[in-house]
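Engineer: Scrolling down, you'll hit the structures one after another.
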Structure I
Amino acid sequence: MTISYTISPASLHAHLFNVSIVIQNPNPAGQCVWLPAWIPGSYLIREFARNIVEIRAESAGKAVILEKSDKHTWHAAVVNAPLEIHYSVYAWDLSVRGAYLDQTRGFFNGTSVFLAVQGQENVPCNVEIIAPEGKQYKNWKVATTLATHHTKQGQFGAYQAANYDELIDHPVEMGEFSQISFKACGIPHDIVIAGRHNADLKRLKKDLKQICEYQIKLFGEPAPFDRYVFMTMAVGDGYGGLEHRSSTALMCNRDDLPLAHETQIKTGYRQFLGLCSHEYFHSWNVKRIKPAAYAPYDLKQENYTRLLWAFEGITSYYDDLTLVRTGLISQQEYLDLLAQTISGVERGNGRTKQSLADSSFDTWVKFYRQDENSPNSLVSYYTKGALVALCLDLLIRQQTAGQKSLDDVMRALWLRYGKDFATQGEGVAEDDWERIAAEVSGLDLQSFFDLALRSTEPLPLQNLLETFGVDWQMRAAVSAADKGGWLDKALPSTNNLGARTSNEGGFVKLSHVLDGGAAQKSGLSAGDLLIAINHLRVTNGNLDALLASQPTNGEIEVMAFRRDELMQFNVHLQQSEATTCGLRLKTGGDGVNITQGTWLLG
């Protein structure tokens with residue numbers, strides 16, 4: 001018994017996929033079908049069913065009544081023969097989360113297009129992927145890690161999955177795209193890039209091979225998949241990634257990809273490699289080592305866990321750490337990235353109000369639904385989670401004289417939960433992660449976890465980094481573009497508005513007004529458009545200079561539009577706080593420890 005799906009790019013200009021399901025043995029009491037409300041890896045209710053444009057059912061050539069029973073569920077009347085359901089899906093989401101279709105490419109995640117058959121989610125699935133009609137599409141190919149079924153890889157035709165969970169965990173790219181292949185620890189890997197680009201694919205292959213082989217060896221061979229695909233959409237302005245069990249969907253700026261004449265790793269390419277590293281690490285950490293709340297997923301509603309700091313934060317720690325351990329970036333480049341992460345966390349007052357465990361739990365309503373007040377109310381389980389992972393790694397290394405590390409904890413979690421997840425299906429309970437870390441390290445870590453996860457107290461970053469031979473610097477930001485990094489010469493503190501800005505139609509827009517800052521105290525609010533400071537026009541290009549030209553802690557007159565009303569504010573400027581971090585390896589003297597930088601080497 002199987003569930004048979006057919007999907008075709010039926011109307012490229014209208015962005016519609018046509019999908020059909022044949023259910024051989026429908027429920028005798030009437031069959032229900034449903035579409036997921038969210039996609040694993042992106043923790044927000046997205047209501048994918050809203051993109052179903054029309055839907056009908058039939059059996060033995062006759063129409064069957066199909067009634068909608070809630071926002072994503074349909075109930076078919078009783079039939080005595082196989083049930084067929086036909087529907088169309090609007091696909092115009094240029095992201096890694098949904099479905100997209102036009103005359104240049106098609107892409108879909110199964111959560112956006114494949115209805116689940118209630119009560120038969122564990123039944124094997126067959127999928128026929130149909131090519132678009134027209135000779136202009138004769139060169140279109142398919143990229144997916146779905147298992148082929150009498151079809152060659154890369155071709156339209158028949159594919160299969162063991163069950164619905166597997167069916168929706170293999171995104172599909174179709175169109176004319178660049179492709180290059182390599183093997184990492186003997187496992188075939190493909191890099192697929194859709195969209196216009198001039199990427200040096202040979203260099204990309206070489207660099208990704210190093211990342212993949214390092215991570216496979218970190219957890220232990222063999223890799224947990226038979227084949228892996230990096231499917232990337234190159235655009236003018238975009239960024240994102242979403243993990244799957246044997247592939248990842250990525251989006252990047254085309255200018256971030258490496259060019260043939262480039263020999264150094266530019267900032268954008270380093271960021272892209274970090275993104276690839278992050279999503280690849282998820283092959284182990286979240287796709288197979290899972291929170292108990294995700295084993296299995298309930299795709300109809302929110303799944304709550306306080307462990308996202310471990311699955312996203314630790315993954316965020318290892319993504320750039322992989323780059324330095326493979327030699328793709330230098331130790332100082334890594335420390336600069338780490339300093340930027342520290343600065344980002346320090347600049348948000350949310351860190352003093354929301355614990356990391358609560359941040360994980362509230363992701364459904366806070367992290368994935370950020371607004372103008374988010375820096376004042378939340379802390380990211382990605383960035384602070386990465387800093388907790390760093391602290392834990394250094395703490396274990398310090399207290400075990402280098403005999404144990406976070407690497408050992410991750411391998412233990414893999415052996416206990418991840419390696420046999422496909423057959424055992426056991427997830428990590430809320431208190432299991434901390435227990436295993438203590439068992440592996442042989443340390444009493446209770447006080448550390450209480451501080452790091454369940455309080456809003458500062459992390460012991462400075463002391464731990466200095467123990468490992470890293471100089472610590474906290475300073476005021478030089479400008480709005482200063483994300484962090486070491487300065488050899490300290491600069492005087494500058495006047496600060498206490499707000500984050502963006503460009504809107506040539507105006508300076510206050511995107512976020514920070515707690516206790518000069519802007520908030522004067523009555524300025526997020527969304528206000530700044531017009532003038534002391535009767536001089538203000539722009540994104542001259543805002544820093546205008547503020548710097550004023551006396552320290554001086555008062556300025558600000559004219560701003562709120563909605564369509566012109567308003568005046570008297571702002572008492574404040575000095576920039578020391579929330580910008582710089583890090584570097586100690587260069588000599590009594591402070592150098594024999595453990596200097598060793599965790600960067602693995």
Structure II
Amino acid sequence: MIWPLFAMVWLVPLTVEDAAASYTISLDAAAQHRVTVEAVYPAPESSSLELWMPVWTPGSYKIRDYSRHIEELHAFDSTGEPLTIHRPGKNSWIVETRGRGDVTVRYRLYCKILSVRTNFIEVGSGFLNGAATFLLPRGQNGPFDITIELPPEMSQVVTCLTETAPARWRARNVDHLCDSPILLGNPEIRDFEVESVPHSLVNLGADDLWDTDACAEEVQKICEELVRFWGEIPYSSYRYLNVIAEGGGGLEHKDCALMLSGRWSWGDEDRRKGWYGLISHEQFHAWNGKRLRPEALGPFNYEQEVITPDLWFVEGFTSYYDDLLIARAGLIDQEKYLEGLGKQIKDIQKTPGRLVLPLSRASTDAWIRYYQRDENSVNSQISYYTKGAMVAWLLDARIRTETQHQRTLDDGMRLAFQQYSGEKGYTHDQLRGVFEEVAGADLSDWFLRFIDGTDELEYEEALETFGLRFAPESEEEQKKPAKGWLGIEAGGSGGRWSVTRVRSGTPAYLAGLNPGDELIGLDQFRLSASTWEQIRRQYPPTSEATLLVSRRGALVPLKVLFGEEPRNRWKLQPHPEATAEQVERRVQWLGKAGAQNQKAQSEKSPESPPGDTDEASGRR
């Protein structure tokens with residue numbers, strides 16, 4: 001009953017003035033996770049008006065077809081008479097205007113996907129993303145006016161659109177409209193300045209579980225570290241839009257970031273430090289990704305895939321610096337940082353797809369691979385976030401080595417920003433040329449192997465540079481008998497225990513185990529998730545057995561040969577025989593985290609300062 005009622009009320013035409021379109025957003029049906037949008041377009045010169053809607057949003061490289069969330073759509077002429085609408089494509093509409101003045105289009109949007117890429121509205125709060133919200137007039141690039149009618153239970157709108165009057169905002173163009181999420185509700189806002197530039201932490205849904213004052217203090221420290229790193233601030237203001245709603249993830253924008261956080265993340269130390277990394281990552285994109293960007297990423301084509309081979313840099317190098325900069329700010333210590341770096345290495349080395357898909361192709365294929373993973377993805381692809389971060393670390397070490405430790409990857413990032421953060425963007429050859437310039441060396445073979453190829457990453461140079469090592473096994477671990485291993489990854493539901501994925505190269509893969517196989521028995525033993533660990537201990541490496549599975553309802557016996565369970569060889573730690581020079585490099589690399597650790601070590605053993613080394617070890 002709601003739609004006909006407001007349709008009757010909104011037949012009064014609105015004044016468009018000089019805007020390419022004017023939108024009024026009503027949240028009367030927030031309890032049903034719906035908003036109503038009324039758009040008024042100036043009278044077109046022809047007898048028809050074509051409208052379109054983006055199919056994806058920048059920063060998230062997947063076609064999302066936002067038009068599927070439109071439930072009802074009607075058009076009217078300037079007298080309130082209905083107009084005929086045709087649908088030439090999945091994200092476009094043609095309104096037959098009959099030359100009768102301005103055109104009013106009303107549509108209802110379903111908004112219940114809790115994701116930073118889409119829209120989510122409920123009683124009292126929510127957020128909207130431009131690409132997922134607005135029908136745009138074909139051939140017009142703004143400006144666009146937006147009026148928001150808040151219900152009584154919501155008190156505030158926060159957005160990077162330009163406020164032109166109470167409850168009214170303006171987007172300069174399509175990019176500004178799609179790059180400015182709109183947060184609605186009753187947020188807690190804390191303002192601070194960094195180098196006289198205003199910043200705002202906006203916590204929506206904090207309740208008593210988040211200490212917004214303490215939160216803002218930590219965010220300011222992260223911001224100050226990012227500004228120290230880049231040496232300049234490219235925006236006139238910045239907002240951290242932090243929606244606390246048991247979600248996860250973030251999406252960067254030029255002047256803000258939209259993030260979803262868990263209610264319990266602030267009170268849990270480990271999760272809070274992970275949130276610091278999210279803040280650092282998304283704000284780092286204000287420089288790397290939004291202004292320093294590949295040519296393909298602007299001006300945007302919002303109606304089809306935009307291909308670039310450089311997401312390993314846009315996302316991967318940002319992922320390298322996110323935790324590194326919070327370590328430099330002193331918000332995580334050296335041990336915590338190295339633990340995270342080691343986990344990334346382990347993740348890469350456990351992913352068979354690292355030997356199949358080069359980083360540059362992982363970037364171009366993001367649209368069909370990264371955001372559309374399946375049970376075989378672990379074997380066929382690699383994350384340009386994780387491996388990109390590791391390549392950044394290794395390139396950092398390479399630049400330091402080539403320049404006798406006079407220059408670093410930091411210098412390369414700043415030089416790239418100086419040269420290519422303008423309107424045009426960079427080509428992948430120009431980007432690589434920056435790092436060769438900083439290194440003073442030809443890195444083409446290095447790029448060919450680790451970015452355009454699938455060579456195993458080589459960690460030795462980075463370990464040597466920063467005085468690190470992969471932790472050796474303890475005597476106790478060495479004495480433990482080797483466990484038999486098949487490499488089964490499985491999950492249970494409804495009393496069934498079924499294979500979820502099979503990594504290539506594992507005994508399970510070689511035996512022909514398939515994702516979806518229900519695990520029934522091993523030799524004469526019944527299998528289940530609760531008994532598997534006890535059963536496999538009876539099968540040391542090289543043991544043979546018969547694994548019985550149910551495959552699409554048929555019982556299938558498989559001969560399996562147990563291997564030895566791989567040990568975690570990727571735990572990073574400071575090398576106990578690191579030289580004073582290596583320790584100093586590590587301190588310089590990690591900033592406050594390294595300095596804090598150095599101080600702690602010195603206080604522990606003042607008579608034997610870190611860096612003393614046995615010259616016979618040969619380490620420098």
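Engineer: When semi-axes √(5λ) of the Cα gyration tensor in Å is computed for each of I, II, which one produces 44, 31, 24?
Structural biologist: The structure behind it is I.
Engineer: Moving on. Computing Kirkwood radius over Cα pairs in Å, for residues 137-240 alone for each of I, II, which one ends up highest?
Structural biologist: Top value of Kirkwood radius over Cα pairs in Å, for residues 137-240 alone goes to structure II.
Engineer: Another question about this same structure. Just checking, which of I, II has the largest value of FRET efficiency 1/(1 + (r/R0)^6) of positions 337 and 569 (r between Cβ atoms, R0 = 30 Å, to 0.05)?
Structural biologist: The maximum falls on structure II.
Engineer: If you work out mean count of other Cβ atoms within 10 Å over residues 57-64 for I, II, which one comes out largest?
Structural biologist: II
We did not get these values from a lab; they are worked out from the coordinates using the rules stated. Because the structure is a prediction, the values reported are computed rather than measured. Cβ atoms are built from the backbone, for glycine too; each structure is taken alone.
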